[in-house]
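Structures given as structure tokens follow.
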Structure P
Amino acid sequence: MTSSPSSIIINDREYAWPKQPVVVVCIDGSEPDYIEEAVKAGAMPWMKQILEKQGSDLRGDCVVPSFTNPNNMSIVTGVPPRVHGICGNFYYDRENDVEVMMNEPSLLRTPTIFKAFQDEGAKVAIVTAKDKLRRLLGNELVFGENGAICFSSEKSDQATLADNGIEHVVEMVGMEVPSVYSAELSEFIFNAGVKLMETVRPDIMYLSTTDYIQHKFAPGSAGANNFYAMMDSYWSQLHDLGAIIGLTADHGMNAKHNEEGNPNVIYLQDKVDDILGVGKGRVILPITDPYVVHHGALGSFATVYLPNDVDSAAILESLSQIPGIESALTNAQACDKFMLAPDRVGDLVLVSEINTVIGTSADRHDLSGLEVPLRSHGGVSEQTVPLIFNRKIINLPDRPLRNFDVFDLALNHAAA
């Protein structure tokens, strides 16, 4: 039996080998206020104890655009989208003239932390909410008997040893397969995580939730507090099983509606059509994914593709004057500021203000499924996220923290 290395290097970052299980949780859409308000309300007794006695309560910035795919992939690679290539949930492949969901592992440009650890003999387990993300997270992992484990709540009943490293998941967890639009989709993840820690005891575990609740409920509301109380109970169990736990988020969440409860929307494709003529420019919303009931494909970040024969500077100036637009940037400016891959971003980037979202054309967004006033994300206003650990973080790096530092902090800086 070969001994484990003292550390591994992946994407130019060094990570110490885990001496005890490390669990990193990405709480989708978790504005820091959610935890603060739930603790204040007495809904998170474990978290209260951690924050007051033995843990660390830090803050970091997520990746902009503050959406699911780019941030999850930054967390699990330790690098920004400029390196790993996933710059949204959705992008326009200009060369092939096709709009593409960024769910395909072939779009990843660098390996994950999981791949590097498994190559050195570590046991890896990943549980996520939706199958769209599962394939990216499990890229290049070896499954089968004694291989990595990687499955989604959404398709937990379809997990196999060959494709997911595990079978009979529903029986293990003891819950039915949840609706994709439910709090139970996330609870299934934590229930499974505890069961895996009790049995398989992975060296590295990653648990990534859905933001269905955060889209519906504001911090401090009963719906939010109940959800965070549920998570608190499972984190307490993981803590008692001896895991180092690092909690972060892929993005925050804000209200995006007016006093009447109607969404504050800038229909950017209509604005571009007014300037250039219909169909001359193309607006892409990187928030777009198959699950739009809770946000209507409306977020605070958009990118615009222009024809070659136009004055892009004049168009940028015109779009920057739209009320509710916080910043209007060229491709080069946006990719430098947000550390994005230039070939997967349009000619222009528009970011809206905290209570405003960007759409394409008014007739292309079906908002009939919105059950409550719109809450969404995508901009700089949703960039601050928690970095919370159940251990003291020592020798903190002397630089601004990012959510994709969470594995570094848990593995390299958590006190024994």
Structure Q
Amino acid sequence: MKYKRTKLSNGVRIITVPNKGNPSVTVMVATETGSNHESKEENGLSHFLEHMLFKGTPTRPSSMAVSLELDSIGAESNAFTSNEITAYHAKSDKRHWKKLLEVVSDMYLNASLPAAELEKERGVILQEISMYEDLPERKVWDVLGTLLYGDTPAGRTTLGLSENIKNFSQAKFREYKDKHYVAGKTIVIVSGDVKPSEVEVMVKKIFKDIPKGKVIKQEKVEDNQKEPALKLETKTSDQTHMVMAFRAHSARDKRNITVSLLMNILGGGMSSRLFQKLRNELGACYYVRTYNDSYTDHGFVAIATGIDKNRAPEIVEALIEEAKKLKTELVTKEELQKNKDYMISHAVMALETSDNVAGFVAEGEVVRGKVMTIEEIEKKILSITSKEVQKIANEIFKDENINLAIVGNISDAEPIKKVLHF
């Protein structure tokens, strides 16, 4: 994967990923803004604003006008808001890339934010919040965020508080957009069978008048945990969902790729240690998954599973025991290679489509601080040794890093607390 990165004189970044022969093109316009950039009173505003940008512009005066223009070329469009990025993207036949760039850029730069649509969308988002409240396997991640980072931007949800959603005004949206949708935080990504020179000419013309503004940084995350922590939200449900997390490294830390390999050994695929232990040996769960969730200045690794409430202490002990093995025993050459090949293959498969490539580039530019090619990723993965995996396991898997979030029909957490340690 090759790409070209250009920075305009006003600060707008352009990243073009040419892929000759690819029949589709994706255009993405992103800003380095998400829930981590919000104050407590603003929490939920980044995501709500993302919804509002689809409601029309002066030249496309309604959401129907935007949709009709994109549908007329068979385009798929969407957007996402995360802790550190808000992005708008559209994908279609490569012949229409200029139209995609024109429409998505118009939404990003010139959204009308009509008051009537704001009131309608307010109800939509309140229902979205209610939906996730009713999904314990999703809710448990919100509980974990609060446990890890408390009442700080990193600990709050992207959707925000219902009280905030009910009170956001049109003026607040305009103020927030003016503050964060500025040249120095804007990235335009075009992925597919396109010429970088043609993309740059068009982007330069479209974004020549974007406000320069001031690049506002997010609040720095502080980690000061000293002992195991547990947060339980009792909820009537047939299944109890838990996420065991350990404070780890940021996405920009050179050890981060070793952290990903470590977690892949634990939970990557049906032959992984945790799948074999929890599902095939103990028959304790349907799913068990591992994650390396890393951001610009902080990160954590996590193990998520859904279990019978009565087996919670047993499962916590099993998770810790499997983590402990990685601290004391070297991973065999064969197991290490299997997991390296798994990671490389999944990295390649994740970039099969132009929209996935655009998302990968956005995350690299904003979160990792560098867009790595597949070749660079493969080289780094293949260079990791068993001793490095063991070393990173000892850095992460310790009492002062353990956090356990639980949502389920459990009223007494004491039996779980007793086994929550190495």
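Please treat every number below as a calculation from the coordinates, not as lab data. Predicted model only: the values in this text are computed from it and were never measured. Cβ atoms are built from the backbone, for glycine too; each structure is taken alone.
For which of the structures P, Q does the calculation of distance in nm of label points 7 Å out along Cα→Cβ at positions 151 and 191 return 4.0? The read-out was computed on structure Q. For the read-out Rg and Dmax of the Cα atoms in Å, a value of 21.0, 68 was computed from one structure; give its label from P, Q. This value belongs to structure P.
To test your reading of the models, identify which of P, Q gives 44, 28, 20 for Cα extents along the principal axes in Å, for residues 31-126 alone when calculated.
Details: P: 53, 34, 19; Q: 44, 28, 20.
Matching structure: Q.
Given that P(r) over Cα pairs in 5 Å bins from 0, in percent, for residues 119-254 alone, derived from a single structure, equals 2, 10, 20, 24, 20, 14, 6, 2, 1, which label among P, Q identifies that structure? Attributed to the structure labelled P.
Going by mean count of other Cβ atoms within 10 Å over residues 207-214, which of structures P, Q comes out largest? Please report the intermediate quantities before stating the final value.
Working: P: 26.6; Q: 14.0.
Largest calculated value belongs to P.
From P, Q, which structure was helix-only ellipticity at 222 nm (-39500 (n - 2.57) for each DSSP H run of 4 or more, over all residues; to 500) = -13000 calculated on?
Values: P: -7500; Q: -13000.
Of the options listed, only Q reproduces it.
Using distance in nm of label points 7 Å out along Cα→Cβ at positions 15 and 375 as the calculated read-out, with 1.8 as its value, let me know the right label among P, Q. Matching structure: Q. For relative contact order in percent (Cα under 8 Å, 6 or more apart), the highest value in the series P, Q is held by structure P.
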